[in-house]
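Below are structures written as structure tokens.
Just so it is clear, none of the values below were taken in a lab; they were calculated from the coordinates. What you see is a predicted model; the values in this text were computed from it and never measured. Cβ atoms are built from the backbone, for glycine too; each structure is taken alone.
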Structure P
Amino acid sequence: MLHTIKGNLGCYGLEEIASLVHAIEDKSVLGVDDLDLVEATLQKLLDLHHPILGLKYPPDGRPMRPVEVEHLIPFLDRLAQEESPTARRRAVASFVDRLTWAPARALLAPLDGVVQRGAEHLEKDVELVIEGGAVWVDVGLLGGIFANLGHLVRNSLDHGIEPPDQRGDKPPRGRIVVRCREASEDWVLEVEDDGAGIDTQSLVRSALQKGLVTEAEVARMTTNDRLRLVFADGLSSCEATTILSGRGVGSASVLAAVEERGGPSK
């Protein structure tokens, strides 16, 4: 949880608070006092900037958004044509539920800050491309997953995309694509980059060192099995821990957020 909070603070350039969280993560034991310190710091930030941000913690009531007239009128027209009171109640309930939905671009926009600041820190030239920003998503259901996408983007920046002088025939500027699309009754979120890919050898070495797998198990692993090690909690192909990545909990957090909401684990 702290790792996700730290990453999201970095999205908005709140580096001092992110550094505080990073220092707390380094402790061998975490206590309630540590979490209280983070919460109190964020509370102070919101209180100080309330005249500008207009945000309160905890928030008042259920989050809503303005409804455009062009969306409201067709709904009212359909409602007037419903003869059944039960059908009308269901239609209203469905409409109210969707008042908390938002276009994907609103939830993905902070990732631009992740890429800009991360690329500058790593001295890399990287662009972020968002596809499917106009797709409307259920914030209540998917908000936690969107909040964790920064982990994947930072991994692409730190581990995937090479420095400009190591990209060979590829353009010097790296590219990260975050894509959102609807699929039947679900949504699909994808993150891809044009870097070197996941270093499965480093993952296997790290997994062996931590005792997560045995030599015999490694011998039986397929390529997909080795790739899936990236989701093991506490496992990273990075040798050093930085404010960007290296703790091995980011990908595990993404998988946990997806599985919590009934998404596929593979």
Structure Q
Amino acid sequence: MNIFQAIALAVIEGITEFLPVSSTGHMVIASAFFNIGNEPFTKLFEVVIQFGAILSVVVLYWKKFLDFKRATFYFKLFVAILPALAFGALFKKHIEAVLEKPLFISIVLFAGGVVLLFVDNWFKNGSVEKEEEISYRKAFFIGIYQVLAVLFPGLSRSAATIIGGMQQKLTRSLAADFSFFLAVPTMAAATFKSLYDIWKDEPELLNTEGLNYLMFGSAVAFVVALLAIRFFIRFLQQNGFRIFGWYRIILGTVLILLILMDKL
């Protein structure tokens, strides 16, 4: 990996992390294009910079995250993250194998786009408007939807959890907010687990140069994500998911054709 590739991946991550288009899918495809997708450091880089992007949520919603008087908020996030932690541990090898298959991810991108075309019509009347109204049961079921994104890279964690929230009667904007909140402990756990695995199995990757790349990439993803999250909230409130569905369908189709023609 060179500095240009690191910047490109970080910008892609920052833009796509909070959009329902799969940041993981975009980075895997971009890494394959750069011909660095199978490098162990690339896989670590892609996970760590996701956490960098997620930290933008803590900055934008700092009053919520630092309000320690409301313990139920943290308990709800804990309940919601449990399914992903369990399935992530059980299917770790499956997930790693899938991440090396751009064709599978491209198909999931396409299929997820088809789903997004209809989401706005399926869940029109959200009645839960405040985070305080989200029950532990609803939080757990949103976490179940997050599992789908864990098992099927390319589906999009944000899309799965937002749809899960809307299915649980959350308004579109509250579902997006809770999805952002849930991303923080989810990606923190994934980042620390990846760093631990690398430290245990391939510690040489965490040399000074490697750590500099990780910190630089995380910083770039953080700044870009700060801008992207504000755009997404406004756009989602005004337009819904349909345009993201068409984007995924077009991108998935192009990628599938390129892969089948051995151009990617």
Structure R
Amino acid sequence: MWFSFATFAALFGVIALIGLNEFYGLFKNSVIQPNRILGLVIGALAYCSFIAYTLNHNYMAWASFSIPLVVWIFIAELYRKTDQPFTNIALTISGIGYVILPFGFLLVANFEETKNLTLATREFDVAFSFFFMLWANDTGAYFSGTKYGKHKLFERISPKKSWEGFIGGAIAALIIGYVCHLIFQSYNLGFWLLMALTVVIFGTLGDLAESMLKRSLGIKDSGTILPGHGGILDRFDGLLLAAPMVYFLIKIYSVFY
């Protein structure tokens, strides 16, 4: 992450594609069969379009390469002879939106406002703050929920989550937001605190959304690539909904400040 923009983009590009492949693999024992190969190729092109946009290159050229591939997803289903062709199409495309786009938004949120961006640029205030807030939320929620948790947050989806844990996670993330204000000069205190709350709310909802997905498929973990954590989707579930909302916050904030 820290070495350069190029390595930052490459790292999260690889993580995003592994995550997308993992998402498609969740349905291997189901009658639903997303088109894994086309989905991964379109996902890679989508991510490359975010890189091009950040570097002020012709991002639409990268995105336009996806057009015939998206059309081919529909054509391919005519020949695959599966039981749920349109569900396959929907999951192939929605997987890209669910997994690839959030990592693209994280990239753009961190680098779009950087002036004279090059492949060697090192300015990672939003990205590092984002992860520290996300981890602080998880850690604070775990310890406060374990010690004080009595009131269930969303028992139908995640029986262990509690409102006490949610509040503990929010306090921890807000503390990190204040620390970010002391360290980074790119935004004022109000922004960092708003970003912390955004990460808390949508990071928690992202965790619940991934739990909902796994529960609907009857599985415990999305993968086994990370010992002790499960898969990429298990580790980055909070990012998947929080990163686009942080980008949205940056755009809205820039209108007023």
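As an exercise: distance in nm of label points 7 Å out along Cα→Cβ at positions 42 and 66, calculated from one structure in P, Q, R, equals 2.8. Which structure is it?
On the way: P: 2.8; Q: 3.9; R: 0.8.
Structure P accounts for this read-out.
Given a value of 7, 31, 38, 19, 4, 0 for P(r) over Cα pairs in 10 Å bins from 0, in percent, point me to the structure among P, Q, R it was derived from.
On the way: P: 6, 23, 31, 23, 11, 5, 1; Q: 7, 31, 38, 19, 4, 0; R: 7, 28, 33, 23, 8, 1.
Answer for the origin of the read-out: Q.
Upon calculation of helix-only ellipticity at 222 nm (-39500 (n - 2.57) for each DSSP H run of 4 or more, over all residues; to 500) from the atomic coordinates, which of the structures P, Q, R produces -26500?
Numbers: P: -15000; Q: -26500; R: -23500.
Label of the source structure: Q.
When mean count of other Cβ atoms within 10 Å over residues 18-25 is computed across structures P, Q, R, the figure 25.6 traces back to Q.
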